[in-house]
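Trainee: Structures incoming, each one as structure tokens.
Where a number appears in this text, it was derived from the coordinates with a stated rule and is not lab data. Since the structure is predicted, the reported quantities are computational estimates derived from the model, not experimental observations. Cβ atoms are built from the backbone, for glycine too; each structure is taken alone.
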Structure 1
Amino acid sequence: MKRVLQPFDITLRHGRRYQRMRRLFLGFSVLLSVGLPLWHLRALEVEGAGLAADSRWSAVARIFPTTPPPFLGAPTSVWVWLFDLVDPLESLATALFMGVSWNLVWTVLPGVLLVAFLGRFFCGWACPYLPVLAAANAARWLLSRLGLPTADVKLPRVTSRVVLVGVLLVGSVLGVQLVPLVYPPAVIGREAFRAVFYGSLGAGGLLVVGAFLFDTFVSRAGFCRSLCPGGAMFSVLGSASPLRVVNERSKCTDCTVCDVICNLGQSPMNNRLDSGCERCGRCIASCPTRALSWKRVSPLKVEGKQ
């Protein structure tokens with residue numbers, strides 16, 4: 001049986017500076033999610049006269065300074081020095097739950113403007129679920145090397161938006177916050193604090209494991225592409241983004257490498273990209289003929305018909 005080309009078979013040839021910046025930004029996001037609880041634990045150990053010293057993570061926490069961290073929250077709601085930054089999805093859920101306030105508007109505005117210009121960049125640059133997705137892709141690659149086939153079910157593109165509307169609508173009707181329970185960045189941030197301070201994982205850990213298994217055995221990057229409400233929210237907000245990947249057809253050899261490496265089911269080879277593009281730039285970096293590049297495209301052009 002012929003092996004199917006996998007993302008881990010593809011080498012990133014170009015755009016090393018772009019990829020380095022993206023990985024540094026992602027590393028900071030993951031460190032914020034995982035390292036911040038350890039930093040808080042270290043500060044608590046000092047302020048509480050050693051009361052936190054019995055934690056199983058206290059030895060690891062001692063690599064952090066004894067001063068309180070300059071950040072609070074992570075990764076969907078972060079206070080950095082004088083600024084509050086809140087994820088647009090969590091802001092919308094809060095507004096539906098508690099009403100709109102000027103404080104909420106100001107905290108969400110920077111993120112909304114960034115997504116409106118850059119598109120769904122958070123998913124490709126900062127989402128702490130990305131290492132889990134990379135592990136799922138590695139598992140799929142290993143299974144393919146062993147000759148074991150893996151399914152790749154393609155759910156309708158509208159599925160994620162149905163999930164988004166359903167989560168917001170059901171939460172509003174029931175008067176509960178569902179977004180923090182199903183949105184991976186919020187779940188991972190909460191479970192990291194729980195693991196450090198309580199020594200165990202909660203039900204959110206099952207969601208992350210379930211998403212990993214789904215991405216590994218059912219649909220490659222299927223959770224991000226079709227089930228994540230945050231991804232759907234960013235796709236809606238970034239639908240008019242002028243920054244797009246464009247294929248110069250005269251240089252293209254139809255090798256399919258760019259389509260294969262894309263986690264979110266875009267087709268750069270045929271210039272069929274929509275607001276689901278996460279701006280990771282890996283299709284550009286992997287193209288052997290440099291046919292792909294970033295271009296500013298008029299937002300008036302019909303999505304996916306560049």
Structure 2
Amino acid sequence: MNNNLLNVNIAGLQLGNPTALASGILGYTGDIMQAVAENGAGAVVTKSVGVNPRMGYANPTVVQAKSGLINAMGLPNPGINEYIEEIKYAKSILQVPLIVSVYGYSADEYALAAKKAAAAGADAVELNVSCPHVKYTGSEIGGNPKLLRDVVCKVKAEMNKPVIVKLSPNVTDIVELADVAAKAGADALTVINTVRAMAIDVETTLPVLTNIRGGLSGPAIKPIALRCVYDISECVKTPIMGCGGITDWRDAVEFLLAGASAVQIGTAIAMEAPSVFQDINCGLTDYLKRKGYRSVNELVGKSHRA
């Protein structure tokens with residue numbers, strides 16, 4: 001869906017509506033991302049890719065909780081050199097912005113993966129500095145102000161495409177880290193990644209996931225994500241993409257009111273269907289018309305001004 005009411009610009013990216021596919025769900029191939037876009041997503045974010053191939057963890061890697069999903073996939077990916085062709089193909093067929101998620105074990109690795117993704121045609125890169133279940137990358141970098149600053153600065157120095165930083169809730173002060181990322185040059189922030197969690201099988205008496213610990217996504221983390229967006233938007237002016245537990249248009253409106261300029265949707269696709277994007281956009285349009293708003297942008301941060 002693309003109408004004037006829903007058009008947004010975030011970090012220089014023009015979206016026909018304020019929804020995007022979150023990293024980690026369906027963002028593997030160009031054809032799948034195109035199918036998501038056809039279902040109404042205003043942008044798509046790929047699965048995270050690094051400099052080198054990674055197998056990920058052995059099954060089981062996902063377990064359903066009462067209010068979401070717990071996953072520990074282990075960042076499986078073919079490596080950026082192999083994935084370049086998929087980026088080029090996706091870019092050739094997509095009519096919405098293509099955001100490539102990258103990770104690394106050092107600032108240099110983040111920068112190399114990001115530079116290659118941008119050169120292949122990515123409209124922006126999202127830095128996964130918040131994966132909760134792989135050692136020496138992800139949240140271990142995103143939770144350290146110095147490392148986070150170094151990564152963002154290094155990536156910004158190597159490319160001229162928008163850089164989005166995906167933040168972790170598994171930290172003492174997410175606002176401080178958001179401020180660090182913003183001052184280092186982040187063009188936008190994705191708030192939040194999954195919350196550390198686990199599940200235990202009472203019959204076997206053992207943890208369900210091979211990696212033992214994983215990340216919880218879905219409706220259970222929505223209040224946490226919403227609070228993080230609200231807190232960050234009070235102190236940091238960098239645009240925010242809200243992420244975490246968004247399943248319908250009311251959830252999306254809450255995130256916009258809290259200060260997000262757009263929202264990312266992941267688990268709802270797995271638990272419902274890709275048509276969730278269309279449903280949210282239709283609900284948003286009806287809400288805006290009913291309330292007399294001329295643009296979805298008028299909602300952004302409105303709860304701070306009420």
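Trainee: Work out which structure the value 15.8 belongs to, where mean count of other Cβ atoms within 10 Å over residues 5-12 was derived from one of 1, 2.
Mentor: Going label by label, the one that fits is 1.
Trainee: Can you tell which of 1, 2 yields 55, 42, 27 when Cα extents along the principal axes in Å, for residues 125-292 alone is derived from it?
Mentor: Checking each candidate, the match is 1.
Trainee: Looking just at Cα Rg over 2.2 N^0.38 Å, which of the labels 1, 2 belongs to the structure with the highest value?
Mentor: The structure with the largest value is 1.
Trainee: Matching task: 19 is the computed value of relative contact order in percent (Cα under 8 Å, 6 or more apart). Pick the structure from 1, 2.
Mentor: Derived from 2, not from the others.
Trainee: To test your reading of the models, identify which of 1, 2 gives -15500 for helix-only ellipticity at 222 nm (-39500 (n - 2.57) for each DSSP H run of 4 or more, over all residues; to 500) when calculated.
Mentor: Clearly, the read-out refers to 1.
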